[in-house]
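Listed next: structures, encoded as structure tokens.
Nothing in this text is a laboratory measurement; each read-out follows from the coordinates by a stated rule. These numbers come from a predicted model, not from an experiment. Cβ atoms are built from the backbone, for glycine too; each structure is taken alone.
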Structure P
Amino acid sequence: MDATSEPSGHDQTPAATRGQAPGNGRRPRVMVLFGGRSGEHAISCATAGGVLRAIDRDRYDVLAVGITPAGRWVLADDDPERWAITDGHLPQVEDTAAHVLLPQAVDDRDVQVLEAGQLPRVLGEVDVVFPLLHGPFGEDGTLQGLLELADVRYVGAGVLASAVGMDKHMMKLVLAGHGLPVGPFRVVLPGELDRDPDGVTARIAELGLPVFVKPARAGSSLGISRVTDLADLPAAIAAAAAHDPKIVVEAAIVGREIECGVLGGHDGDRARASLPGEIVVTDPRHTFYDFEAKYLDEAGVTLACPADLPEGIVEAVRDVAVRTFEAVGCEGLARVDVFVTPEDDVVVNEINTMPGFTPFSMYPRLWEASGVGYAELVDELLRLALARPTGLR
């Protein structure tokens, strides 16, 4: 299978080995895990609503677990409507009396619930976790490390790929080291602007204006500012630092914003790339694809799936997307965002190892345009995770 081939069906349940799909005739049990401590908590909840609605309950048993903003794991409502963004209201996981405990050893698969004054209650085994957390403390390798310690299978990238994909500074270094095209950027370390404001400003000025100031380890366009005057730089850095003390400043790239979905391969095959899609911000109130444009002003943005691109550029985007996926050692899924310049160059903006996954998000829409529906995509990701060995790989 080549880098741009489409997914094929895999209808055989993986063989029963330690931690894989059960061999006793029961359905695999999926823990849908969402919420978390990052600023993207609400987006994670909305993503979970879509996945909970799509999972085939005839094929999988489902356990919904939320992580509160304070980091407490609780039994969550399995009703998808509870987690939808409606009329600008952002959902949130609330603390409950039923606190969830993960397995503590490699020979243990039982999830337990601890309630005040009660003995721990066993909920049963979990075969695979679908971690739908965005941002730090979930998408950055921390949660993945916890699941690795428990020897539990999970959907998506492992520890290193998650950490690299989350940190825009490290991501750009890794991609450039693999010969992939990335735009010019500068990094502002914690406290650096206070110690050397003239030096920081001079380094950033070398990029030209405008520039985009971003938290190094955040997503969903949180804390991002477009700066057209160097006098506005301190305020933009402060806004980004509210989400992450390490800041990345990127030169603006003239070009079309194109996104491509990537899906892991089976049995050693290369990953597969979707048809590319395009984001077009149509509301002049948004100077770029910011948080409000993404989640609260759907009418102000057009998502074209597939993008209107020449065939040669489509294949170039898909090739770069798969090479980016492979460069960071990704698994399962990712969305790769690129710019296509007027000269038809493809420049990588970033890789998102756990992209938004509501039915209206770009990643599932890209795959729908490529012939893979939302429910089928969820099932494919669970199959990839159940077939993957635990431990070093």
Structure Q
Amino acid sequence: MTLAARPGAGSDTGPKAAPDHTATGATDPAKDPAAETAAPAPRPARRGAPFLLTTALAAALLFLALLSAGIGAYDIPLGDVLASVQHRIGLGGHALDRVGESVLWNVRLPRVVLALLVGASLGCAGALMQGVFGNPLAEPGVIGISSGAAVGAVASIALGLSFFGNWTVTVCAFAAGLATVLLVYVLSRDGGRTEVVTLILTGIAVNAFAGALIGLFLFFADNAQVTQITFWQLGSLAQATWPKVLAVLPCAAAGLLVAPLYARKLDLLALGERPARHLGVDVERLRMVLVLVVALLTAAAVAVAGIITFVGLLVPHLLRMAAGPGHRFLVPGSALGGAVVLVGADLAARTVAAPAELPLGVLTALFGSPFFFWLLRRTRRKQGGWA
């Protein structure tokens, strides 16, 4: 596979898009002998973009988290939110009244923290998927993680399983998501290697099979179970609690800490499998490890929040457009951007149609689908067509 055939080397797809070596720090002397002398001109802007974006995303996340903690049926002024947080961590401030403290610490903050963890997990998983597949339009659902987790959750509801109490749906969704991605990976291996095309096609087949299983469970479920299954599939953080936060935290923390360690290898993989191997990258091992990290992040997020689409697709794509394809920024930046998007989307979901609450997965799909279509049209116009 040559460099020109890898569509994920830059922010555009297709063979006509020239790879942006300034973002990854890699050059191809054979193709561009003057790269070292020509590169310095655009580098200052590129180097400043990741820092500015990181600062802006961190500030936006802090603002949205505080805003989301205070806004709702029981409004809490921003100053009181800060005072209560300071009081809890021993930095002064003051406690609120009994109702305010209960609403803030038992209802609002668990939901904000869970939205942050789920969004960061989905955003980081999306960046890893796009790097592994060499395609900026890939997302975690491609290899069946989301649909596999959905099968586990739907089966536990339809069969009335309760061996883990209130955690049964979450545990079944998480286990099924991990089992599905392992199945896809095993089925796509041949001769000790895994080709990207085979992995994607296997994921498509598993997604179709999972959809059929969900349909069967819905057919045999009663009305109450159908309602519960439908609500779970639409995606929501309405049932957020501190125990659910603690359930996601180990998986999210492990995945988010491990992912940036592979940023340099992902940059080398963007040059193509053969050049990456010549530069010392064990492509098969890299792909296996990162697929498992993606499975861990996505399965944990889907297990507690249901199916939430487009976060892992759009956030890495937009950051790649803004700051280039370098994964040293793209991987942690996508986690930060995913957290911003989901905290903001959850705030909109519970306030736009108050006192009713919009399903979070429906809201992200409602705004993500047209935006994704715009990205496709933009890429196609820039390349002059797909052929």
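With mean count of other Cβ atoms within 10 Å over residues 61-68 derived from the coordinates and found to be 21.1, which of P, Q does the value describe? It was calculated from structure P. Looking across P, Q, the calculation of distance in nm of label points 7 Å out along Cα→Cβ at positions 173 and 357 that yields 3.0 traces back to P. Ranked by distance in nm of label points 7 Å out along Cα→Cβ at positions 181 and 261, structures P, Q are led by P, which has the greatest value.
The value -22500 for helix-only ellipticity at 222 nm (-39500 (n - 2.57) for each DSSP H run of 4 or more, over all residues; to 500) was derived from one model only; which of P, Q is it?
On the way: P: -8000; Q: -22500.
Label of the source structure: Q.
With respect to FRET efficiency 1/(1 + (r/R0)^6) of positions 53 and 229 (r between Cβ atoms, R0 = 41 Å, to 0.05), the largest value across structures P, Q is given by Q.
Going by distance in nm of label points 7 Å out along Cα→Cβ at positions 245 and 277, which of structures P, Q comes out largest? Could you put the intermediate results ahead of the total?
On the way: P: 3.7; Q: 4.8.
By distance in nm of label points 7 Å out along Cα→Cβ at positions 245 and 277, the leading structure of P, Q is Q.
Comparing relative contact order in percent (Cα under 8 Å, 6 or more apart) across structures P, Q, the highest value is found for Q.
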